[in-house]
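What follows draws every value from the coordinates through simple rules; no lab data is involved. Remember, it's a predicted structure, so these values are computed and weren't measured experimentally. Cβ atoms are built from the backbone, for glycine too; each structure is taken alone.
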Structure 1
């Protein structure tokens, strides 16, 4: 099977039909077609595409745009949850500083996550429009889309959209007659999880090994090629056009009383659910509502636990489904919202085997830059494999406890190891009995007086 055919066969699915999606309630997905076909520039323009660029560049200053973004409270949809408006306000701007770069993180290597792929494959013009607006606000002269190398279909769709936007005058010199020059380059990466860390991504983009950089200086002061640089996720940037077209209050009202976080979110479900896929829902939608939209578990399975936003988030229990799926609520419960795509785990699945699989992924994807990550993650895999096979030894579980602590926040160079430690720590807390079952019984000592050769 060709790469193109493979990408087509496993196309991402949005579960909401077009009749349910409206511009005023579904800013990310209302233009999408039910057949999943690519939205070209003509179809995009016919549905108010690039209107936000025309209006913003003609009437708002850079600071005006940043003020609107702050008020809208759009928080980073890549998993960090940092305010996009605040991030933009920290970027060096002004005549005394060189024009910098805007980078879209489209690497999407988080296990169980496929929301950005939907937008890239089916609606790339929304991302391009968002990048033009973000580039304007941040005084960027060039944008890069850092795309996961395995996303063959997404690369084709984005390349076509960039050509269309350039031919129509939305990219290049004098964008929409505004005097603002901005273009976008598509860069396909080699497929490394560590490139989700913004400074490792920048190193990779520059042609170096994808190791994280020391901070400060932060990318907003000195990023790609030493210039002020902003890195935002695909979904984050795709929210920008609607915010600037309809206003901050409109965006905040989309989530209403559900959450202090503004807007909607592409939520998803993977695992042994009846209907896996994606839904655009208000921020603060509960886990229960999302789980019910997925139809619950498949026949013969019941829910044992779930990850709220990818492999680097902490396990939660069925009773936690009543919590709003927003950054603060999930954080207070001891996990992270992450990417907002929940992975459900059945009672028939072994948590020890699941953790061994996850930690093997994180160990393989470590850049090896710092010792706790480089040496600690393979050690966790070794211990988990022994427990999975029933060959664990006394003290192995306590060592896993220690490793989860030693890999935690503030003890490694970047957030890779803490992301690997969070599911491990929560699995040990909630399902310790499963780990204990993998410890073999100690050998029985010989009774005194037994006949043994000397």
Structure 2
């Protein structure tokens, strides 16, 4: 059982001992720390925080604790109930709130949950803010509101509909062209809130939707991370229904992947590539992705006359880089599309709308669209951290060994070879070292991954 405290929030498994798992006491502690940070950094007569959750079994319990802690700190709660991460982000600004909390552990299995913390722009907190909240939690020194200053809880209805409407109003979303194509699409939402949000969007665009695992019960029918090995049911349904393609989202709907009409996985790395290609064809400019993402985005950006930039892993790092270079689109290779014309956050609904617009204008199949992009294969592996493992020492040793390749150390360790690369980094959310490799073929990427996993194990 695990509790991970990081600048990106608090994430852990449900049950067990305090300070070792995400227990009710830990939930209250970190919510109170966030509330105290909010009041310290924003001066206003009345505070409001938007709170929403995915469909995890523990979500109702965790949200109750979060809501009442905020009330006890004199903060009004704008309660979205079932929601998505990007919906909460959109609603923070729409409601003019001072912050937001999303209760979701994203791609983690059902025993996990987490608090994702937002600022008044609906963006994830930066490193300084996250560090400050962790420090406040350590002090355990809070000043709760007196009786006449308690906050209130106001249910907010229709937030997903508001989000969908804002997506449809984007100039690059070609609603009429999409309707004319009469697409038929299979949707896998792993029995979470994407089962509500994604069909809402598709039905508004005239897309025939065939849902599987779209009941928001929180009982995930397969591992919720949208990887090839978890998408067997989706690929089979696409072939059975002779659909144009399939869509899968993670439990909080900020990651997006596709399956083509032949049942082949489009590749979560290429979700952003396809959406960026479409956006760049209409609004030339710069793009950003993290160091763990495919080289294909840089290739497409250069072909469209723009400039590509990379950032450290983590949505907040991508967003900060996007703002600094005025990128027109960016994101992460895990299927996370960030389109600032709506908001600075990974958003599967925006990604779906841009992808459908691209397909409508290109008038080609999903498989042909995928074949039109530079081909790379990425391998994502992990090494479980052993209690005695000194990760920093291991990475330093490998950096020294490959010093003639000018290793990049802004986020873990990245070593670039002639036509391939490897990145080694300690996860912020799990007790693992991530090993990402990319090459022109799967064999090259897998061989490189195995080589560096062996090197890590030899050093521990």
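State the single structure among 1, 2 that was used to calculate semi-axes √(5λ) of the Cα gyration tensor in Å, giving 43, 25, 19.
Values: 1: 43, 25, 19; 2: 33, 29, 20.
Label of the source structure: 1.
Look at distance in nm of label points 7 Å out along Cα→Cβ at positions 12 and 332 for each of 1, 2: the largest one is in 1.
Between 1, 2, which one scores greatest on FRET efficiency 1/(1 + (r/R0)^6) of positions 28 and 356 (r between Cβ atoms, R0 = 35 Å, to 0.05)? Provide the component values of the computation, followed by the final result.
Numbers: 1: 0.50; 2: 0.25.
Sorting by FRET efficiency 1/(1 + (r/R0)^6) of positions 28 and 356 (r between Cβ atoms, R0 = 35 Å, to 0.05) in descending order puts 1 first.
One of 1, 2 was used to compute log10 I(q)/I(0) by the Debye sum over Cα atoms at q = 0.09, 0.23 Å⁻¹, for residues 236-339 alone, and the result was -0.23, -1.13. Which label is that?
On the way: 1: -0.24, -1.26; 2: -0.23, -1.13.
Source structure for this number: 2.
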